[in-house]
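*Asks:* Pasting the structures here.
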Structure 1
């Protein structure tokens, strides 16, 4: 019989078809299973790696979106401060011209 899936392998981490494939492989004769299981395990490794890479990429996108929001907030605050300072300078110039 084929080796059970490793403990770190959760069914929700792989497509259902992959889990079904494991069930079909378990039903094959031993000599066929021995040839196919290494390929199956390698495919499982790549599937987990791909899922991990997608999560890392999504985290990076989420962080970038957050950084952009902070930059937009900072830009708006800087513009408000600039406008306030211009107004103060304009008022000072008016008082000096009088």
Structure 2
């Protein structure tokens, strides 16, 4: 078995932040893209389910900062991550 929860946690955290960010913009005019992410891996998990919860820390015109906590089935903290998103304008259609 390959133990790679760290990379999986970062991917999950960025997905949660990006999904949350997309809910806060007009998707016909803007999008969000990952600008920076960091993660502290507090505990490993080899099986079972994890739950991720994202909370917005900063919502600006051009950036958002999200705090994402990932917990195991016993509610132990697995990873805490901070993800910064850039809010970009989509090209105008002709």
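Read-outs: derived from the displayed coordinates by stated rules, not from any lab. Because the structure is a prediction, the values reported are computed rather than measured. Cβ atoms are built from the backbone, for glycine too; each structure is taken alone.
*Asks:* 1.8 is what came out when distance in nm of label points 7 Å out along Cα→Cβ at positions 51 and 83 was calculated for one structure; which of 1, 2 is it?
*Replies:* 2
*Asks:* 94 is what came out when volume of the Cα convex hull per residue in Å³ was calculated for one structure; which of 1, 2 is it?
*Replies:* Value 94 for volume of the Cα convex hull per residue in Å³ corresponds to 1 out of 1, 2.
*Asks:* Hey, helix-only ellipticity at 222 nm (-39500 (n - 2.57) for each DSSP H run of 4 or more, over all residues; to 500) derived from one of 1, 2 reads -7000; which structure?
*Replies:* Structure of origin is 2.
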